[in-house]
Structure P
């Protein structure tokens, strides 16, 4: 009987990515490879395990019973492996007390700096490493144990694929997604909601991988006044949408924390009433497994300032 090829770490990362997205092309893109190469690696992992891990007959792709059983194993192996690597790297180095975060781009640029400054007023100066990425990559970073904490916007309509029996979170802030556009010559919104068939609004949208985008899509699908819009641009970066909206290219839903200066200056104006605004929470997630001492001390400080979600 021929020997199975040695299992590779990247196969486990591929597995977790596909379990998260349910889509081969999106996972291949996030894993920086081609779809055929990504598919071959998933197949190689299934051959190594000895059972199909994904039901390819469904859309989105779902885990088989074998895949469900393998999922926490893959998470645990990667988390322990990366944590061990970090601990070994930290031996004899000043980085042993580093607290690592993975955060979405919009929160990294606006919310995180002031938030961590307020935490340090209570806990003292901290040694922090912050990686900024899309929410899916942030989740994968936490699942793999590459960071201690993950920060993102959350909304009841958006599933963050972190099982509650293995991960917990605290709410550390609130925000709103506001519909905004550049003003016209009279200072009124150039793209007023809800639009009309004769004059559809130019819609600057989030990419489908964006958690914020999914919250916006949910609101639009359930709002009683169905908007009439034409999607003219999309990206996962709120900062790019802000620039496009400010330049008069269309309507976008942007985090309030990110556009306070523009609203005050009048370079962006609200394009609709309060019914079009979307309240969201800002949460910090972590594994329920023990973290290094410095990270656990930081979590204890968070517990004094926020309510844990069990």
Structure Q
């Protein structure tokens, strides 16, 4: 992996408040155009990690490189390349949606390059986040879900190369969530935006993330794709079938091999075969239980 491909490079990150360590030697990376999900229970250290990467909090120790710079000492040009969508924010409710995005976009115009035209055109942006019909409405009149879409628009108005999404679909209805997922995929695929996502929605993480990092107790306890984590940690798939009028259920690690052997033994006598592979939720819950019980992470 070349240095140009690495957008986030975190090594040995530690954070201490008084005599308490909340992050312990955290090490991970994210590549150009990758969607990385950061998961973990409340108090795991996700927010502290994100704030350090965003340059909002000083770390106690370790090396952090974000877009080739140390966020603790980065300048305005660096910040123009980074987008942040917080869980909530306060604004002037009298602004109209399009006017607000146009105003915020003016701060990014001087950082445009031959490769990246900053900022987004306001009309294209409101359409991209599903607010075209609300473009001329005042912010205070928007519903909760519409306000959340505006949060996303504010975060990406400068066409960031790296986007931090903190619980981005909170308050979204199913349609809005699906449209947002499509937007995230488009940003990563077409604009090659690297995205670091924190969420408690495991289904969302499984759908969006190329790779998943799990934090617990201030330590990284797992790092890999959803499929890799399921194979290493949850381990067991559920296989259901009917043979000779009797229903059967087995939990196995190698469901493909098990099904192959099943048909080799019983052939056409097998009916109603169903394989349920371990989901990210199964994996996550299994992992957290193992960590809480003092087990070794996978």
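General remarks:
- With helix-only ellipticity at 222 nm (-39500 (n - 2.57) for each DSSP H run of 4 or more, over all residues; to 500) derived as -12500, matching label from P, Q: P
- If log10 I(q)/I(0) by the Debye sum over Cα atoms at q = 0.11, 0.22, 0.23 Å⁻¹, for residues 150-237 alone is computed and equals -0.35, -1.18, -1.24, the structure in P, Q: Q
Readers should treat all values here as calculations from the given coordinates under stated rules, not as data from a laboratory. What you are looking at is a predicted structure, and each value in this text was computed from that prediction instead of being measured.
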